[in-house]
Structure I
């Protein structure tokens, strides 16, 4: 699939992403005001750029941990089978937790991860997604905060990849396959 020629059309600029993260950080600070420590859980690998920028904007005591899941492989379509490849290092029982997702598509990954984390009895569990594709939703799930709602397009950049490529783009772009 990645050998098929494609171009990337800019969908969301780096400047728009930065402004939205700044605005969202204020809402998150209000939600978690008074927390002793906010455990920010990034869903690897697509969220790593978003989580780095988000935690730098938060005026809260934070610790960062990660869960790595897989449901896409090298495809543009979710397999709907969510596998946990890396679990949290720390205990979240009684903690305030914010799960950071790059994109909510079918919703299966976020649904699966939230069920797993809820079973560990956090004090408060909230979610933020940089991107949301509600037209593709199959699981009954919605992030508490969303950066941008996007149409049903395959996107890359700002940490999101296509077969491990294009994560380093500073913007979100839509993949358009070309002839050849």
Structure II
């Protein structure tokens, strides 16, 4: 079943019979998605690995995110992993809220459908047929974003910033966490 949650294709079991806790785990796997260069969606397995390694490095007070035997991951790549996670989570949550506000279904199956669309897994709790045209369109949009990749989608929206700005802003220390 874990393979089904990370690849587009088929459902091996009826997800309606799972407990909420099991379906939440399935949603996490669908959100993470497949590995890079595959046809699955989600934020990608490498993104979650980099995020976990970065959090480990931060917790241990280490200045660099390191993988394998002393291979440092560039800070830019770590940032991209966090961007992918944050933007993916925002897409799933915003679309879930929009669909939940216009549909009479419970939140759990709606979140499941949206997460499945983002991960392009093809899993469903069976409410898709009963959704309005707008909700179905939003699911298609989420499938497109999930399949294309959230960072590639954000790059499509990015303005051309080739001209160098001569403005330099002062830095500010802000307490976070």
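We did not get these values from a lab; they are worked out from the coordinates using the rules stated. Quick caveat: nothing in here was measured; it's all calculated off a predicted structure. Cβ atoms are built from the backbone, for glycine too; each structure is taken alone.
Identify the structure, out of I, II, from whose coordinates helix-only ellipticity at 222 nm (-39500 (n - 2.57) for each DSSP H run of 4 or more, over all residues; to 500) was calculated to give -7000. Among I, II, the structure yielding -7000 for helix-only ellipticity at 222 nm (-39500 (n - 2.57) for each DSSP H run of 4 or more, over all residues; to 500) is I. Looking across I, II, the calculation of FRET efficiency 1/(1 + (r/R0)^6) of positions 7 and 111 (r between Cβ atoms, R0 = 35 Å, to 0.05) that yields 0.95 traces back to II. Taking 13.8 as the value of mean projected area of the Cα convex hull in nm² derived from one of the structures shown (I, II), identify that structure. Structure of origin is II. Sorting I, II by mean count of other Cβ atoms within 10 Å over residues 15-22 from high to low puts I first, with the largest value.
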